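Read through the structures below before going on.
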Structure 1
Amino acid sequence: MTTHSETVTIGTTANQAVAELIRRARAAQRVSAGYDQARLDELVTAAGWAIMAPERNRALAEIAVRDTGLGSVGDKVEKNHRKTLGLLRDLKGAVSTGVLAEYPEKGITEIARPVGVVAAVVPSTNPGATPANNVINALKCGNAIILSPSPKGYSTCAKLVQYIHEQFARIGTPADLVQMLPQPVTRELSAALMKQADLVVVTGSQTNVRAAYSSGTPALGVGAGNVAVIVDDSADCADAAAKIMRSKVFDYATSCSSENSVIIHDKVYARMVACLVQEGGALLTAADKETLQKAMFPGGRLSSACTAQSVSKICAIAGLTRPGLADARCLMVEETGSGRDYPFSGEKLSPVLTLYRARDFDHAFGIMRGIYDYMGDGHSCGIYSEDEAHIRRLGHEMTVCRVIVKQAHAIANGGNFDNGLPFSLTMGCGTWGANSFSENLNYRHFMNVTRIVRTIPENKPAPEDLFGPFWKKYGK
């Protein structure tokens, strides 16, 4: 059994080390490929309980914050619990092996089959919840999975794998169904894993996503986040402010679905800002904004020192000493433009929120379009409005895969108990975000489908049936 204490032996190449993991994974997967639905569901339950048992959940959250330096223990406990509980709800009763569907009128029978060995590259921002989500989805479909954690998230991932193996021992299933790369996790090891696996799933840096897509293995990678939300003139500002603030500060904004910019209609701008202040936001002066920008974006790039940190720590790093700022839940800056010259228009991964004032909805739409032209295209956007036409316009015209309506974005975007999105920590961004899929990653992405095709009565149209209206309008 591979454990977190194992390391790559000196002289062993990355390809050799990964090949051994793959060999063991394939042997285990040949076993799980023969499991019926009840047995696969038992695997899923065991892996879910490995992270959801309260004492294990807290241990994972504490290790994650201690070793990555990112986020909040309490929020990670909540995230581990809610995301796993929601995923288990989604998977309950779902068919993932055997006959998926019969279509007698088409003569087609669909059969679910495993993809084989999954390589999952997981980020330091969610080192417990994301690998657990990947593991559960992979197991649901009879696959084996090998995790490639970030260096900072290694200890959390190793503890999770240990907990899963303990549960597997209880139910008598091969531990090698879930493995992870040995320390130290290098780019060479991760690249070798991507090339030797049957499917690659990547959540995290765009460098890793590009590596996955160029590995030669079928890959599911995600685009960059940079969520913008419109607060329309018909919005309930108090409700919008409470939801935006809850989402923005959750786990110190480690989520790619956390709001980064709020575009506020001029008619409700003052009221909305007051509501955000009431919820714990602190609006910076122009001088404070300049000071914060130098600390957060040295050389124009987002500093890791401020990523997923508390407001008090960010203030200390930036040297913001104005009374009351360090006690705020979120820092707010006003902005007018977007792009490289306006770094606050990009993703901040911290409790810092950018505010824009829009003359009307057309102007708000234009501001949002400019933000996504800079960063975050394909991911998601949000709106607080009672105007259905405005909501529909975002759906028809914004190049995003999700439009979240009147909901706390980071809570809702990856699935919630009051919306219909699948619970996930990996959001596809479609071709707009240079991704191969445009929905929330779910168990169906971890299966192949074989189709038995039988003959049916011939259904062959005459050319007149297809071209008749065209000929009548334009001639032959």
Structure 2
Amino acid sequence: MSNPNPPAALPRGRALWLAVAGLALALYGAFLARNFSSVAGGADSSGYLNSARLLAAGRFAAEPRVPPEFGPPEKVVRQQFQPHGFVPFDGNPLLSPTYAPGLPLHLALAGTILGWSLAPVAVGVGGALAALVLCYAVARGFGLGSPLAAAGAAALAGYPVFIFMSIQPLSDTLATVWCLAAILAAQRAATVPAPGWALACGAAVGVAVLVRTTNILIVPAAVALLGLDVRRLGFAVLGGAPAALWLGYYNHTLYGGALQTGYVNISEAFGWRHSLPTAVHFAQWLALMLPAALVALPAVALVRGARPVRTGLALGLWFGAFAVVYAFYEISREVWWDLRFILPGTPALIIGGLVGLDALAKSPRARVLSAVGIALWSAGLGWFWTKKHHLLLTPIYERDYADASAAAREKFPPGTLVIAGLHSGSLFYYTDLAILRWEFVPPADWARLRALAENAGRPIGAVLFNLEEKEALRERCTGPWTQVAKINHVTLWRLAAPAP
């Protein structure tokens, strides 16, 4: 029996537009996947992946790998056996992950389903594509037409900071995804009487905070969109409650308090003296890496009153909250990619610039041409800075961590105590070897630990970058070291056993 009401076909122009958009997303996803580094490398990537593997096994914290001849873990200087990405806490004999649990939870789920080699790629690339789709949808929700909304997604896709954060297992892109999701849900909740979107807004804020604690800064913008409606706000709070309760339990278990985190004494890193230089740093690099018009044109939108007050307030609070808070953070201006800290707020700047551009455009044709210009400008900037900063060499650089860990498994006998610094998190992830952090071992401690290890017949090795060798082997952990392998800028060493 035939269907008397067959579904209406999409208009030809809309079908073509969806096909082009889908193809563009697929090509961009393939580009990110091809250049993705899924290695547990430095402190951040190894920290997230070590935490993810713990969560997948139903654990929050890791057992410290302390050789038994050194005494029980609670009696040693635990910092000396602490890999990158972990932090010791008084009263807790285990190693607690430093970083927020949101990204590890995503990785743990993906790792359980897809395996650990594919999980980082799936989460990283999937998150980046979700961010672009959400950026488009949020721009539409702020009243932009399809061409300018698509240009906003293109600007985000071409932004070098976004590219760099999307080809590594880092939290910045995922933090942006969930902030965008919270704003989109808040937009919908303001127009739909049913409570579903308000609940979704609260849930998205909750997950955003799980991914990065400072994503709580998205709340003022979400409230501006929800309005002072007690019912909507109540449902939003209800939606965010499960994530808040779980995070409180997680923090209390690991760090001794629901509001404590693995970032010990981070408040000391904030100060008034950082604000002006960091603001200049942000403005300079945003204007260089985004189409400069997008950085300047939000002022046009504000002056012309191009959108309702609530729209301007939400966009201002969204970008402003992240930019202002991180302007006081001491490391926000060290390098260009420190703009990752304000990446969750950057879509607001892009959309605000497009709102100003929309106000200047006199016709639909002008808006289409402007959108094409922004998209091409963004692509050109992305290509230029990606090449200049060698972003696509990231997988090659990071591969040294995995290769050095594989060499350590091959060259060192089981039970070897490995002297390591920058490789400590990677070695913890890829091997079961005990690690001694040379940065925290004074020469006097080294003499004692070395004697204990040698008396127990324990081999001692080292995995170091070239830049670590002098201080590690000649000033702190001295002895008759012999190089046993070299992998690019990484060397492996073995300490000669004492004579019988």
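Throughout, read-outs are computed from the coordinates displayed, never taken from laboratory work. This is a predicted model, so every value here is computed, not measured. Cβ atoms are built from the backbone, for glycine too; each structure is taken alone.
Largest in FRET efficiency 1/(1 + (r/R0)^6) of positions 164 and 396 (r between Cβ atoms, R0 = 41 Å, to 0.05) among the labelled structures 1, 2 is structure 2.
5.9 is what came out when distance in nm of label points 7 Å out along Cα→Cβ at positions 188 and 236 was calculated for one structure; which of 1, 2 is it? Going through each structure in turn, the value belongs to 1.
For the set 1, 2, ranking by FRET efficiency 1/(1 + (r/R0)^6) of positions 36 and 460 (r between Cβ atoms, R0 = 41 Å, to 0.05) places 2 highest. Quick check: -13000 is what I get for helix-only ellipticity at 222 nm (-39500 (n - 2.57) for each DSSP H run of 4 or more, over all residues; to 500), calculated from one of 1, 2. Which structure matches? Structure 1 accounts for this read-out.
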